[in-house]
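Quick heads-up: structures coming right below.
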Structure P
Amino acid sequence: MKSILLKSRVFIIIAICILFVSCENNRVVTNYSNFPVQVDMAKFLQSNPTLDFCYMPVEILSFDSLLVILELKDVNASFRIYRKDSYNLVSSFVKRGNGPNEYLAPAYPKMDHPHNMLWFLDLPKATLFGFTIKDIINSNSEVTPKKSIKIDRQLLPFWDYHVMQDTSILLPTSVDNSIFTLIGAEGQVIKTYGRADEKSYNLSNPQINYFYSKTFSVSDSLGEIVCFYKYSDKQIKYSLNSNKIELFFGKYFKERTPILLNTGGIDITYLSFSRVKRYGKYLYSVYDGMEIKGKGKERSSTVLVFDWNVKPIAVLSFPNSIIDFTIDEKKVYLLTADLENPLQVYSFDTSVFKE
């Protein structure tokens with residue numbers, strides 16, 4: 001009997017060791033720093049079109065023949081939709097306020113191309129709202145959301161999210177040290193993915209989510225996610241199928257300790273990547289790569305380009321600082337801090353990456 005128990009214990013220990021080793025083998029660490037191609041985008045500037053009724057644009061999206069712009073100054077219509085060919089205004093909607101069909105702080109819009117929908121997060125209401133493009137065009141300011149998803153505040157804050165093919169929502173935050181959380185139509189947690197293995201520093205969950213803020217892109221066909229950290233030169237590639245995690249670090253990466261403010265917030269001292277954009281087989285992200293302790297943030301004029309395997313491809317250098325940008329098959333649409341001419345349009349072809 002003792003022999004059987006001893007053999008069982010040995011078997012369990014061996015199994016645990018094998019499991020531990022296999023999990024560790026799923027992690028691959030790679031350092032990146034050199035980008036083989038440098039592109040001066042000033043050479044490709046095409047135009048500075050004037051946008052009617054657009055006073056303080058902060059985010060821009062591309063959807064087929066349309067540009068969707070979030071603007072802050074007009075409380076009666078936060079979103080503007082323009083035609084790409086003429087830059088004529090097609091529609092405007094989303095009134096800010098606390099009344100019926102009003103929103104406190106619409107932000108972080110995302111295009112859901114498979115379902116022809118536009119989503120945004122109202123952070124004070126902790127709710128994601130989704131509208132069909134057809135309803136927006138037909139109803140303008142009277143449009144009502146097709147979907148709304150209440151978010152558990154422990155999963156806040158986040159600055160990026162992904163609408164899956166079944167309209168569940170993938171978030172880059174969690175309540176259990178996972179890397180991602182999948183939520184359903186009622187905001188319920190369906191599944192979590194990956195272990196972050198990041199220090200908690202005795203922070204609350206919202207503080208952790210803020211300190212480790214991430215922006216990411218999903219390949220539904222590959223079942224893979226690539227995410228970029230906002231406040232650290234670090235990236236993760238994660239497989240939804242195998243749970244394999246690959247870690248990537250830039251040349252300025254170092255472990256940073258959060259500094260708590262009296263307000264309960266976190267004092268951010270370093271800026272890295274802003275929201276990642278995917279077009280075709282490449283990933284694009286505005287890159288700051290700067291210490292900001294003791295000085296104001298200066299907006300970057302640099303976009304870094306990676307392939308899906310997080311291999312450095314190119315540096316795109318623009319003549320003006322970047323608020324936001326979007327890409328289609330022929331052009332880059334760039335929002336700058338110039339309030340007189342906030343939109344710049346550049347010709348664009350990925351063949352420049354092969355120089």
Structure Q
Amino acid sequence: MEERVETALYQKYGPSPPILARERLAAEIQSSIRGAKREDLKQIISFCDMLKFHNCPYYFAQTAASSFLFYLLGLSPTNPLPPHYICPVCHRMEFIFDDSTIDGFDLSPRRCTCGALMEVDGHNLKGEYFLADERLMGLVMIPVNRYAEIVSLAMELYKPNEQPVEPYAPDQFAVFPSVALATDTELPSYCENWFNPLSIGSTKQFILRNLRSLLPIEDHGKNQNTRRVLQSMCTRIETFFSAIRYVSLMRFCWKEDVDITAFLDSVPLPDGILFREDVFDHYIGLGVTAEVAYRQMNRLKRGRQETISLNTQEHLRFIEKARVYASMPSKVWAIEYLLSMAKKGLYT
């Protein structure tokens with residue numbers, strides 16, 4: 001695994017990859033040595049390689065999608081590094097750190113000193129979010145029309161004593177070691193270009209032009225007022241970052257009878273945080289470990305009390321909001337889902 005990912009790193013970033021990329025990758029590889037995570041990684045990689053070989057589209061729905069290692073291996077289209085420019089000719093690279101609401105897809109065109117037009121990428125997904133899982137589980141969403149076939153292939157891939165166990169969520173129909181399979185909307189059975197990289201600019205523009213058809217509001221959210229609000233928001237989206245936040249809100253509204261108006265009144269969009277990782281990042285900022293931050297985030301999501309003592313006014317105010325934020329989808333999920341729907345729309 002290490003040799004394969006090292007080769008991918010140098011192919012992507014040239015003979016002198018940036019320190020930030022090297023450190024991020026080293027941390028993930030080091031983390032994989034602890035406990036059972038290394039075997040989890042190997043199994044998820046083998047499983048996704050099998051899906052790609054059989055031309056079966058999929059996307060990740062948990063922390064695996066924030067892995068730089070998975071991105072380099074071509075298992076996920078989501079680059080978790082901070083927004084950046086990279087020259088396809090000389091590999092010169094420039095990170096953008098000055099605005100947390102900037103997504104790599106939203107960076108304006110720029111030419112390298114060598115004269116080539118630089119590529120843009122990076123969705124700013126914290127490495128700690130991936131590292132926090134002590135036992136990595138990749139929730140892989142696969143199309144309904146390929147589900148029975150993929151379960152059969154997975155049973156051949158895993159050892160006899162590693163057959164599916166009882167699913168732990170209603171939308172998961174098979175759980176293998178390290179991989180939970182869940183069905184999603186029907187996607188194309190075969191597409192020779194499914195895993196080919198798309199032009200960054202065209203991907204973004206395609207999504208912004210077709211967001212309403214890619215994510216039909218009538219399929220998401222059962223509250224009529226919520227549908228009207230989402231429709232209004234959809235017509236005003238001009239950046240990829242705004243599209244990600246919109247997907248997060250839409251996923252939140254899949255719950256029956258959610259009235260988004262009351263939520264937005266208490267959490268103004270320009271200032272509010274709308275991703276589960278924002279709660280995680282708050283705890284990381286307090287100086288706790290990734291494992292503790294991840295545990296606190298999930299406790300709040302389940303309506304439990306946090307287990308650390310910090311009674312400052314600022315923290316107590318945050319906790320009241322965090323009980324809602326922790327129920328929001330993750331930024332990782334929103335990006336993976338949006339890119340997968342874009343590919344579905346582009347190739348069908």
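Throughout, read-outs are computed from the coordinates displayed, never taken from laboratory work. Model, not experiment: these values are computed from the prediction. Cβ atoms are built from the backbone, for glycine too; each structure is taken alone.
Each of P, Q could give helix-only ellipticity at 222 nm (-39500 (n - 2.57) for each DSSP H run of 4 or more, over all residues; to 500), but the derived value -14500 comes from Q.
From which structure (P, Q) was mean projected area of the Cα convex hull in nm², for residues 150-285 alone calculated, if the value obtained is 11.9? Attributed to the structure labelled Q. Of the structures labelled P, Q, one was used to calculate distance in nm of label points 7 Å out along Cα→Cβ at positions 46 and 142, giving 3.6. Name it. Value 3.6 for distance in nm of label points 7 Å out along Cα→Cβ at positions 46 and 142 corresponds to P out of P, Q.
Sorting P, Q by mean projected area of the Cα convex hull in nm² from high to low puts P first, with the largest value.
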